[in-house]
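These notes open a run of structures that come right after.
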Structure I
């Protein structure tokens, strides 16, 4: 069974960071209504307005990419990570209180967090041409810049406007049978960011 839902900004949940150092906009989370302490996976957009430490999430792998702003540097979890080019994901462990230093003012970032013993995840950036995602149990497609179209087998095309998202959840039988989604950019300047989440 394939369950899908278009999410608009009115559906997103706006919360404080776990450590209180900033604010985040939660696009989708599994299980539904999970808290910061017990999610299996979480997709969000965070606004970082000042230097400071990221929240600690033991047992969680984090993937982050820059959506807007001049960039940031992350230190404290392995080699320093520089995010200055937009839409280039980096991966780091949530177990350590990573220090974030802004390059030139506030930034906005797209975050995927997965609990390692439950899920694995990747972030795919779709621009210029259509892309079919790898097999997975959950997809969250976020229209970061401009509109895009998502295709699911046996369903009509689903159009997303900028800042909307599509949540697609498959049962294991569907995922095992090869069900997946295709994302088509709406124009040459469209950028969609897709979180692809599968079992560990």
Structure II
């Protein structure tokens, strides 16, 4: 029996070891057959410093070691539009119940806290389950309150990941300052940042 499809979207400016760790944990937790890594060309919620094509290349390098990962460019700023365009098959979802083969849209716990303010969260929950990664120290009581406020709380699942103190903005700042960033990004990504001089001219 084939497993579900996972979707991991982001700016990936740059992709770092935390992104890869989340992807690996999600593949194991949900038994994903495919993981669609979607590099958002023009995120609706944040500014990006790097051209979409270069971020796509970095993501291809970052996730190359994960067999299930398929990296592509996402032209849609909003999640609901991206999921509508993907047209992933989820017949169980359309019947109004939760199936283990339904697509899983992956986010962090901090994103889940803001999820009710996203564009059409009700439609997102129709198109995919939500897999929200939690770290030690996450306020689970607050998250459960958020989940309970959603129209389909049964379509949200929390799963723990090992915490990694890293962010894309931190990496950009370290590179710009000429500081070491070894271990914060996959080696192939680090090599490409060094080769291109990316982020050094900020």
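Every number here is computed from the coordinates shown, using simple stated rules; none is lab data. Just so it is clear, the model here is predicted, and its values are computed rather than measured. Cβ atoms are built from the backbone, for glycine too; each structure is taken alone.
At-a-glance table
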| read-out | value |
| --- | --- |
| Structure (I, II) behind the derived value 0.93 of Rg/Rh (Cα atoms, Kirkwood Rh), for residues 8-111 alone | I |
| Winner on distance in nm of label points 7 Å out along Cα→Cβ at positions 48 and 168 once structures I, II are ranked, highest first | I |
| Origin of the derived value 1.00 (FRET efficiency 1/(1 + (r/R0)^6) of positions 152 and 184 (r between Cβ atoms, R0 = 25 Å, to 0.05); candidates I, II) | I |
| helix-only ellipticity at 222 nm (-39500 (n - 2.57) for each DSSP H run of 4 or more, over all residues; to 500) derived as -500 - corresponding label from I, II | I |
